[in-house]
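Multiple structures follow.
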Structure 1
Amino acid sequence: MSVIKHKEQRVALLIDTQNMYHSARNLYASRVNFKEVLKLSVNNRKLIRAISYGIKTEGQDEKTFFEALTRLGIETKMKDLQVYAGGMKKGDWDVGIAIDAVRLSSSVDVIVLISGDGDFVPLVEYLKNQGKQVEIVAFAKTTSQKLKDASDDFQDIGSPKFLIKSDK
């Protein structure tokens with residue numbers, strides 16, 4: 001895809017943290033190197049806001065992780081994992097990410113969605129119809145083809161530069 005990126009563009013990053021975490025773990029037995037993903041996504045443009053959306057689990061593993069994101073200048077939004085009768089668990093931020101994207105779109109030129117979730121196709125289409133450039137940064141192997149096609153640009157982070165080998 002050919003898309004124009006220039007240093008005067010105002011950019012917002014919205015990170016579907018659970019999507020990225022599970023993709024990196026399942027595909028590469030690794031964690032995402034968010035410092036490198038941030039550099040790729042911003043690409044020498046003006047970062048207006050970066051938000052990571054996460055789910056609190058029973059353990060404290062995510063506390064250190066989200067503190068590291070904060071040190072990179074990434075705002076973190078957390079919510080509790082929902083556990084339903086029968087043991088089913090649910091934890092996603094799709095609606096929250098979509099609302100923030102629409103809310104932020106009036107103050108930026110570009111929305112970078114760091115997710116491969118095809119549920120975001122209508123959001124991408126809406127933002128593009130509002131004149132926004134929409135870029136997707138995710139793992140090609142687990143990113144919805146419809147999401148790739150709907151976006152203005154797709155960046156694959158499935159190389160060692162964007163991964164940290166997991167200790168576990």
Structure 2
Amino acid sequence: MTITIEQEAGRELDFDYQDIIRRVIERALDYEGCPYEAEVSVVLTDDAAIREANREFRGIDRATDVLSFPMVEYRQPGDFSPLEEQDSCFHPESGELLLGDILISIDHVWIQAEEYGHSRQRELAFLVAHSMLHLMGYDHMEDAERIRMEERQEGILKDLGITREVEA
């Protein structure tokens with residue numbers, strides 16, 4: 001498993017964010033039954049940089065909390081079975097599944113943790129779980145999809161003991 005974490009934000013987090021990110025990524029892959037070793041890149045940035053990325057890639061000129069850039073297209077969310085036929089989904093040297101990239105605004109981690117009344121650890125874990133599900137084909141454009149995704153996010157965090165009341 002290759003998990004690359006880059007800290008590009010000017011604002012620091014006052015906890016072991018790398019451990020939380022790694023644990024959530026690993027748990028999300030297990031939760032979804034991913035049969036492959038995977039490669040995921042996470043960039044921690046600020047509102048200005050994520051706003052620019054949001055404008056460039058989605059045509060939305062505002063900051064957001066997290067952006068996901070999946071490298072794989074799924075027929076069904078979390079269905080890894082057809083991927084073996086697609087060599088382009090795997091790193092040519094390591095053989096790992098190239099899941100994609102996650103971009104998280106540290107500014108939003110601070111703001112949303114306070115807004116929702118839970119820890120920054122929990123907010124970061126939530127954003128990573130949310131984004132990992134996007135990298136595995138989930139979306140929340142329709143109510144049924146949103147509900148399914150929310151249940152999975154909460155399941156991943158619950159398995160790790162990361163709740164709104166308990167810090168990671």
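Given that helix-only ellipticity at 222 nm (-39500 (n - 2.57) for each DSSP H run of 4 or more, over all residues; to 500), derived from a single structure, equals -13500, which label among 1, 2 identifies that structure?
2
Ranked by distance in nm of label points 7 Å out along Cα→Cβ at positions 67 and 99, which of 1, 2 sits at the highest value? Please list the in-between numbers first.
Numbers: 1: 2.9; 2: 2.0.
The structure with the largest value is 1.
Supply the structure label, taken from 1, 2, corresponding to Cα extents along the principal axes in Å, for residues 3-74 alone with the calculated value 42, 24, 15. Spell out each step's value before the answer.
On the way: 1: 42, 24, 15; 2: 37, 34, 16.
It traces back to 1.
Laboratory data are not the source of any read-out in this text; all were calculated from the coordinates shown. Quantities reported herein were computed from a predicted structural model and do not represent experimental measurements. Cβ atoms are built from the backbone, for glycine too; each structure is taken alone.
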